[in-house]
Structure I
Amino acid sequence: MRDISILGSTGSIGVQALEVIAANPNQFRVVALAAGGSNIPRLVEQVRAFGVKVVAVEGDGALLREALPGVNVIDGKGAAAQVAAIPVDVMLNAITGSVGLGPTLNALGVGNKVALANKESLIAGGDLVLRAAKPGQLIPVDSEHSALAQALRAGTKNEVSKLILTASGGPFRNRNDLSDVTIEEALAHPTWNMGPVVTINSATLVNKGLEIIEAHYLFDIPYSKIEAVIHPQSIIHSMVEFHDGSVIAQASPPSMKLPIALALSWPDRTVGVIPPIDWNTAHTWSFNPIDNAKFPAIELARRCGEIGGAMPAIFNAANEEAVAAFLKGQIKFTEIIEIVDAVLQQLAGDAPATLSDIADVSAIEEDARVSANQNIKMRGK
């Protein structure tokens, strides 16, 4: 029996994690839940369904206290970070955004294994996370990195020639003119059901750029050996090419439940998480190079990763502000990456080469957000 805590329990990853746990009550036990507070009824329902004794919300916890007598309610800013510090077997960080960095560090600090769905922890504070993590403490939840972790078991690090991340290509892989993309079109992902920010990042392919940085930190592979390809079917989730010419791929139907379950039970597997591929039917799997002129986010993110220091944090914070502005109808879809690029150019000269602590990360992110919003206002005129 593994004790589990979940941050971001009312979001897409959190809900699917609880479905996995509900299907395997003899394998997992939920100790604590945390959420942002946008869906209190769902959070109350989750606490009751799993008999959770500790629940946290970033806002006011009055409604939770009223609905959940006898449950320890933690509320206010930093509530999720307090839950992360509760000793458990696995802490699943499914928070969206760089706000997830603090909880990740807290969980690592008390010796918890961290199932990391919050990629921004590594993007904004990768050096801090790696300094805090002991071998085996970080377990990837992203389908691509889960696939890489599985494929890497086939050889040694010295035998790896290349990591190959797959990308669905989002809703615009076959569309040339992106100048008039609507919010509704950008949110209509053809394969995955995700939250709005992650869905927009998939449409711009920012997510793949972030995942390249994430893969570098998780597996200590140089950026020159990490690539991405378009794979519209989303069956092959990533591949590892070894120096003898062989390629090991992880294949499964597109469902986040599989990498979630594997992260919770790592290195073991959970029985019957999803139906496997039906090998009695015909399949066609295609792979295409990414058009970097159409989707410049990947190479922009790669350059930030190669420079290191504060640059990935600037990239991420600027993107978060630009995506929020797009979802509010303040800027065009194509302006998301234009704003990120503009912010990087504005701040690159003064960007610190190293980040010593969360305060450094917060400071550089604030600079990036201010710069991004200035660019957003200029474009809105």
Structure II
Amino acid sequence: MASFGRGILQDWFLNEELTFLNHGAFGAVPKRVFWAQEKWRRELEAQPVMFLNQVLDPELKKLAERLSNFVGASPGQLVFTCNTTEAISGVAHSIIRSPDDEVLLTDQTHEGVANIFLHLCGRVGARVNRVALPWPVRSGTEILDAFEPYLTGSTRLVVLGHVSSKQSVVMPLKDLVRACQRVCSSVIVDGAHAPGMLDLEISDIGADWYVGNCHKWLLAPKGAAFLVAAADKSRATHPATISTSYGRGFWSEFSWTGTRDPSAWLSIGDALDFWSQVGEKAGRDYMCSLADWAGEQLASDWHTERGAVSDMTGAMVAVRLPENSVLEAAGPETLHDWLLRVHKIEVPIFIHGGSLWLRISTHLYNDESDVFRLSQALLQYDGR
């Protein structure tokens, strides 16, 4: 098992002068995974026709079995996509067809995901409803209670986030899925942040579809994600981009939507190797414990509050900024740019309920010194 913190930062290409507290945005790939992807690209370019026609599919099938084991999915139900947005778009195009359809989102649904359903429902005249979730949140019961009035027999699809992006809340997912499926036909889970951050058992969650990114916490290259479909849903689930594999089944249709560079997918195995070497459980525990501690520390330093309690926090946490007229006058973009320019700290800032909040997302290369640096830096802001 490896030691974690800034001492392991040398395993990444990240600028050592940078305090990077925004892993949740796009991820950051370790050097060994980066070089593994280059190796796959060289092998592809050495004989493109043979690689794409003969080598690729067997390699992907082996990798799909390995990734299925890692995320707790049933064999044969997982396919690869480039990102969770692409995966959700495929499901949405497959299921939203009638003006009688109703889709249920929340006010914490990622904007890119929400736009998919707003676009498709707008085209066919279907309805989109949104659950207003309590935030800051103190218990999973608050989330379940917020959903209850919205769950009706007319709802065709419920879109649930596993870990909300800005608000950084780990949802009471199993209970939510069960509550939705008692009255609604289908549930899709946007697990963009979950693989690598949480101990996943997708089969136990019981959703009809589950999508996850591999380029964030799992540390695969950008362009690597997956879609898991329940056995009774896979046949009717198609990618949004239809190509020569149409009609050949769930696996074939998603594996070939036209010519693309498959090296990010193939490098997922190297990312899994990385996690095996550093210790998967120890790594998850470190990231989540650090984020939880950071939430407590910053809320104490700034005399504010965090967005979610410890048992609803993963490796990301949102904290309200101090009530300060200088900070409020600056706004999110100015504060972000000032922290980056003056203190070389990368962290996102946003507005919720009229207050300024920031989201910290931690990985193996972060430690407490990063949090202390951020805490002191923000208190120094004087509007210049």
Structure III
Amino acid sequence: MTLELAQNLILEKAKFDGYGEFASLERATGKILAQDVVAVKNLPSFDNSALDGYALKFDDFNEPLSVVATVLAGDTTQISLKKGECVKIMTGAKMPANTDTIVPFEDAVLQDGKLSPQSKIKKFNAVRYKGEEVKAGEILLKKGEILTPAKVMMLAAQGIYCVCVAHEPKIGIFSSGDEVVEPWQNASQGQIYNANAAGIASLLQSFGFASSYAGIVKDDLDSTTQTLEKAEFDVIITSGGASKGEADFMKTALLNLGFSELFDGVNIRPGRPSKVFIKDKKIVFILPGNPMSAFLMCFLLVVPFLKGAQFEKFGAVLNQDVKIKSGRQNIVFGSFADGKFNVTDDNKFGSGMIMPLIKSNAILITSESDSALKAGEIVKFLRIS
């Protein structure tokens, strides 16, 4: 199964009722939009001045203009100018009818109380036009976007006080393996530290999702089954127990508990031994035990599910040739800068490594038929940091 098929299958099949709730702007920051937000108001809502100065009709500015009024921000009286007239205007004030240009105070030349055409200015200067930033009826923010402070400000500018955001699911993170010990413990030569749980939790947090760490599951079927049965989470993420080794009990335990398998493996390197199971309103992601694989498959499978949308892809020019194995999808690490995708370490890595993740800010994903990528071609990539 390709990555794209796996992603689409999760979004299609793992739909939970009631996973939307309304949040006021005071508590919306960091939450995920559960539906598109449509603009209800033009921004600006009327033509207005971007500066303090004088408003005039440019084509009439070939003779001194009399200053006939002052227009302040918030004034509602509509002023219409005659030939030979201008008005003093403040920032944000509505442009009078028949005006199209602002002369800033600092550029204005006044003679005998009139605005002199000696003032150097271009037509349409410093005018903010109705709807030039946002037009009513267009999509303002898309489903799956994280609400940042700037987006909250935009919602307020639209007069939108409550938005539909994704219900915050209870997310539990498990690790598995008798060889795994916690970072606060002392590992022997034959043990490894549990890097996956911290990495996955941090990755989720970077996208606005809180999670709970639930510990290391022992490598036996009874312990695995009991742990999963007692887990009171909407979303369970495990790492390890995903391959076909004798001590990998996750799949057996979940099937015994009545879960249905969405897929068993994704044809991609790294990350092939990834599985997903669902039951009622629960979903379980079984990720590989190798740190790089666990991190990437959490990024590619779990995060899009929680967001309810796929990541946006960007285009770049590949900086070098890359040899890859056909018959599977391959992840290529790189850094995006100045329009180029710069491959990390000639894309030589092992799935247990972490340094390529640190060195890179982007990945590209090849198709199963690709055997090589050529320098200079346009590639589509995902930002990972």
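Source structure of the calculated read-out (mean projected area of the Cα convex hull in nm², for residues 74-225 alone, 18.0) within I, II, III: III. Sorting I, II, III by distance in nm of label points 7 Å out along Cα→Cβ at positions 42 and 250 from high to low puts III first, with the largest value. Suppose you compute percent of Cα pairs over 23 Å apart, for residues 146-257 alone for every structure in I, II, III: which one lands on 35? Matching structure: II. Have a look at I, II, III and say which one yields 1.38 for Cα Rg over 2.2 N^0.38 Å, as calculated. Value 1.38 for Cα Rg over 2.2 N^0.38 Å corresponds to III out of I, II, III.
Rule-based calculations on the coordinates, nothing more; no lab input. All values reported here derive from a predicted model rather than from experimental measurement. Cβ atoms are built from the backbone, for glycine too; each structure is taken alone.
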